[in-house]
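Just so it is clear, none of the values below were taken in a lab; they were calculated from the coordinates. The structure presented is a predicted model; accordingly, all values stated were derived computationally and were not measured. Cβ atoms are built from the backbone, for glycine too; each structure is taken alone.
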Structure 1
Amino acid sequence: MSFSLDLTEEQTELRDWVRGFATDVVRPAGSEWDEREETPWPIIQEAAKIGLYSFESLAQMWADESGLSLPVISEELFWGDAGIAMSIFGTTLAVAGIFASGTPEQLGEWVPQCFGDPADPKLGAFCVTEPDAGSDVSSMRVRARYEQATDEWVLSGQKAWITNGGIADVHVVVASVEPGLKARGQAGFIVPPGTRGLTGGPKIRKLGLRASHTADVFLDDVRVPGSCLLGSKEVLDERLARGREGRKSSGQAALRTFEVSRPTVGAQAIGIARAAYEYALDYAKNRIQFGRPIIENQAIAFALADMRMEIDAARLLIWRAAWMGRSGKPFTAGEGSMSKLKAGEVAVAATEKAVQILGGAGYSRDHPVERWYRDSKIYTIFEGTSEIQRLVVARAISGVHIN
């Protein structure tokens, strides 16, 4: 049996296709949309027209049995520009939420509606975080109650920091059905387009990823049909019963989604890190000080060597976790969290070093490294802070419930 880290011909073609779109369309527009702090609808539509932003494209990537296609194209797209890429890729988190808990029928019905079509692209939003429930998802206060007479679920409460929140057509909302069971008493729900009672707050002005829309979502007695419960009522009732008896369940909606998405999120961070490394390397080769290129100084050369080494190491962790997740292998040492943790911290370190290598030029908006520096920081915060990722890994390797 041979071992190889080479991408297949199909994976290479897919990578090159996305790299071309990132080079020709995404990167040239990055600065403009960062300044505008608006959703780049024209670029989303361009991605839809070429088939990159579509249910079919995502299905093709997920069908890759190695699990590598999704992180590979994520790295390329975020290499172009993270804010624009998040506007294109934010929908995939909602899709992951549907995939993690939904039935095949629900996947077939709702995932295409998350994307729309090239003439009229749509967005999806995954709603988990709340003002008082960020890293501690067990403290969720958004409630879901079932009304048997009408076979409806009624959702009430507030979600915070939601990508595409309020402007999405399909919102996937994780809510507490039985608060006393904490995380074991939660479930996911589809809120269809145009449902009354769901409203979005104003777009949050952020340090980075400014093109990506982030806002609070308010649920005021939002009524959805019983069929919008992800999974089934029978499965939920069985899980709640196990929770009341103190028996373990197979997990809960928010954490199952994050387990699926963490390697891909790590790949996004690596895309930003690689962009900064490549730009700094080129700058160091051409910047002349004291009569020679600054890359001839060990301090600069060693910094670039460290950047490349850390980026490659993080990518290998991501590819391993993506392969394990796709192969159904358990993350016995927190490999999914490990990959996202390493990639996020590498992105922050690499972009900071890029700014330092460019010196005063790196601090100005004349060069993109300052934007990449701002964009990178969120990767040590969202979808589980670095501290939470370390907690997951520590619990996994020790078997101890560390607080």
Structure 2
Amino acid sequence: MKIALYSGTYVRDKDGAVKSIYQLVASFRKNGHEVAVWSPDVSSGDDHDGLRVYRMPSVPIPLYPDYKLGFFTDETRLQLESFAPDMVHISTPDIIGRAFLLHARKKNIPVASAFHTDFPSYFSYYRLGFAVKQAWKYLTWFYNNCDVVLAPNEGVRSKLAGYAIHNIEIWSRGVDRELFHPLRRSEKLRAAWNAAGRSVIVYAGRFVLYKDIDVVMRVYDRFMEGQYADRVRFVMIGSGPEEEAMRRRMPEAIFTGYLTGEELPEAYASGDIFLFPSTTEAFCNVALEALASGLPVVVSDVGGCRDIADRSRGGVVAPQGRVCDFYARCVELLDDSLIYREMRACGLAYAETQSWSSVNGFVIGRYQELVERSKSRSEDGVLRVAEG
């Protein structure tokens, strides 16, 4: 197969969605399929291992300058026509994604889209709740014009179905067990964090409002004001527009910055508990990475993180936004070593079953079915014309 893939960003390790996309592209290529990628946000220092990656013209997104709004141009259309894909995969349903969808429909090319990010859920954090209805109206039109819509779990499938979206199938997410592993724990790094004799509570992700970072900061306050102040160290992995405010609010916390390569799994494995209260996750790659690194997770009862905690039995959930409950769940893990060890073991066992080759194999097989069906229809159409 020849697969044309569009993604709003194609910068290695930038977020959970693009990690999944990189892994999907790698699986396509490993299985002998040809891929070309289009994106307005591309790693400048990455040669992409010989993969064709087309950078599209773009401007920064207002309120979210780390991500870009791109444009589908005549050059893009010519690139697509020259590549002549058998299948189009759209990871971001923005204005470029719409153009890719319309191009595929016009050319009778099978098209799939993956639901990576619950964008409408972000609006209320920026006082744009009035736009949620229109956003879902557009997304319903978009996804219903795809041959298949890939949801990361049953919770997202149910949510999409609730908006009358059809053709939904499950594409879960995997984790690289060679990269994320408890053996990467580093006492040297813990010493640099001044964490000797302390339990390290880790957060990893964007420092943005819609990740519910206010809950993290308020849980930090509870710890610093109580009897556990000298027993814990907060380590904040990531970056984002709220970082300055977080540093002011969390003066005793360690801010590592944005980590990539082996630095990220080393930081995970050098922690003890993973705290991630976000309610806007479709899947929650970071929770799976934490489990694979040996950290029980404390997550919200709303969103994709709960699915991982429930399925793995490697963590606990707290009611969304309830700081006292998130604090209590963390304290329980600190105080009960038996429960901690049991959850750690369950999380590690679950992570062992979540290989990328397994979850991506489903997508490859499904796309091959769609391409074969499309070719069969085209051949039937040609035959009917010839007979007529």
Structure 3
Amino acid sequence: MTQSASLKTSVNYNIIFVLTLVHFTGDFYSSFFTPLLPVFVDKLGLTLAKVGLITGMVRLFSFVVQPVTGYLADRHETRGFILTGLFLAFFFIPFSGVAPNFWVLLLVLCLGSIGSSMFHPSTTGMVPLYSGNKTGFCLSVYNTGGTFAFALGPVFITWYVEGFGLEKMPYTLGLGAIAFFFCIRYLPVPVTENLLHLGFLGSIKETLGKVYKPILLIWVVMVLRAVTGQTFITFMPIYLAGKGHDLVSVGLIVSLFIMGGTLSGLLAGYFADKIGFKKIFFVSHAFMAPALLLYIYLPGPFVYIGSFLAGFCVLASLPLGVVMAQKLAPKSRSMVSSLMMGFAYGLGGAISPFIGKLADIYGLENILFYSAFIPIATLFFIIKFPDIE
């Protein structure tokens, strides 16, 4: 029995916890930027096009770095990608609070994004090795670490900035340092499938040659989901601020969006292991458009309910796409994970400058309205998904 096979005989909850901690810590810091957008807009005089450019560049590094890191992680048994990425994320992002201009803000956020992109493929690829026969659930738990971080981070950072000011943000890196040293102590070395001898083309043919069509279908759906999700995550805080919500209120609304996704991710992983991934995919995407429209138009305090429902639908399928790809291409876990998460997420977010420009021209509310209908197009692709138990 190979080392990889022996690791699959039972669930190692200790390792799942460490991997989830890495995911939580990196995404906790990555979540700081979005709820602070109204503050950065006021402080630095940013236009919506510049907001879109920053968001697009941050997502672009996910688009570029994750597939490369995922390819390398499948071939080199090293913790370097994980630890370096985690360090860049928790160290640089807090310095956005003292950025004196647009370009410095862009630089520190991009460095943090590179870090986030580096640790995701390796840690996601490691989850199935320690999940036993509960891959869907364990990957949902791992994903919950990230979504919960994106839920908690906006509440924490808006409270912190409101109380201490942007210039004190660098002190928050101390929290990440604690988690970083814990991971140095307990994080295991990743296990690869020994594909290094095949070379680039040989390994692609070996791992994806027979399953590239269903993986492409899943990837297209994940990209379209990311376009919708990133549009709302990026621009709804500005839209809400324009409607009179203060900074803490915006942070709470953004947090509820992610908390909805945290709950739905766990439920989706649990029920997908029971009744199949395709059905859960279809249901979550079918309800996405109505939920997003409620998020935009529910009046007064009901926006908090709309935010939760929207996040519940938008983020439910994220772990499912990753698990399906890993099951179709088990020898290339890190790379296909990066395709479904970083590559799709980055490509979806990379169009944010275009979305921001359209919002400057046609109005933010109109752009959000039409973006809510994008998920309907994904239903035609989901129908063609393979049935994966």
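From which structure (1, 2, 3) was helix-only ellipticity at 222 nm (-39500 (n - 2.57) for each DSSP H run of 4 or more, over all residues; to 500) calculated, if the value obtained is -13500? The structure behind it is 2. A value of 3.6 was derived for distance in nm of label points 7 Å out along Cα→Cβ at positions 79 and 263; which structure in 1, 2, 3 was it taken from? The value was obtained from structure 3.
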